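Take a look at the structures listed below.
None of the figures in this text is laboratory data; all of them are computed from the coordinates on show. Because the structure is predicted, anything quoted here is derived from the model rather than measured. Cβ atoms are built from the backbone, for glycine too; each structure is taken alone.
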Structure I
């Protein structure tokens, strides 16, 4: 009986470790990618749903659905252990790796897009003067049309 409860206590300490890691996963996402408040709220809801599912699943599978105080004590101890021992190093390493990968992807996109931006610059240089010449002339034509006053025909006086 005591060994079974010690085994269950260890299982729920592992649940706490998983919960702490899941919490850090969302913290890493927030530090690596800027998100709006609405997305943060959704992430929080997803965190609590996943955490609840993991804990309830563990309670039903390992403890036949019986809720005991030591379960919550084990989860709290697991989260505390994770936060004090692993959290800072995992966050630092993960954020560094994500930033490194983001920088590599940005450089690759920049290198791949260079020929396209070069072609666009050439097209702008070639067509800029003719297009601006045409648009300026069209604007002047419409401006002149607006300024022309139509006078009514005057009757000719014959001598």
Structure II
């Protein structure tokens, strides 16, 4: 069964936040969610720093993909970074995650971008198996580093 995919609109912000919270719960990271509807509206729609695809089964929103552009100096062109991909548990196994990734891959190609990439938690075996089944490969030899909060402020000299 194919779902319907469309770009999110401003009025979808409450649903986007619900999906973010559901994803955080799945990843056991609810305590890290500080996003609000106002923050999402500002950064997605006012500042246009990310884009969201919403997937629906009939009239029911069942999944989303949030992404943004990055840049590869080696390729000399932009890429697409998939920050979040989530399908509600009761709608999994219907091909919706694959449909979202195929749509995002098509957007990546249409925009002339050089790659589509994302991160996955090491313990998330079902997602890792799913990504590998699509031909995705892990970036062996690379680790992700991050600074946030007070550490970020300190690094910025504030």
Structure III
């Protein structure tokens, strides 16, 4: 396979980035994974402007990554909180991989600002690329071949 011979218009990486690739989207997902569900809590905790946060939440809901669930505090109007769907929870390895990379290359001199540990055994959590046989892989260990929807360039 010659990579440059194939059209990338239907590439899954491009399509994924159309959902989660905008600035602030992964920060919104980080908040959701850490249990922050309400708009105002997200806005205050992240510093994202209301219009941007609204747009990111709307995009994630439209894509089926988040779902809105109504709630009402006594004496107030009904509002919605945002919860991860199964589709959204499957983005967790991406968030962990971004955190790992950031811890390695972007953390403060004192070290990372937070630590992920398995609550049952206490071991650090890491994102790993491996084959279905369990072998850990580097990019040079992987062969790329056309998939069923690959299209040659005209």
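With relative contact order in percent (Cα under 8 Å, 6 or more apart) as the yardstick, tell me which of I, II, III scores highest.
Greatest value across I, II, III: structure I.
Taking Cα Rg over 2.2 N^0.38 Å, for residues 45-116 alone as the quantity of interest, name the structure among I, II, III where it is greatest.
I
For distance in nm of label points 7 Å out along Cα→Cβ at positions 37 and 85, which structure out of I, II, III has the highest calculated value?
Greatest value across I, II, III: structure I.
Where is mean projected area of the Cα convex hull in nm² largest, in which of I, II, III?
I
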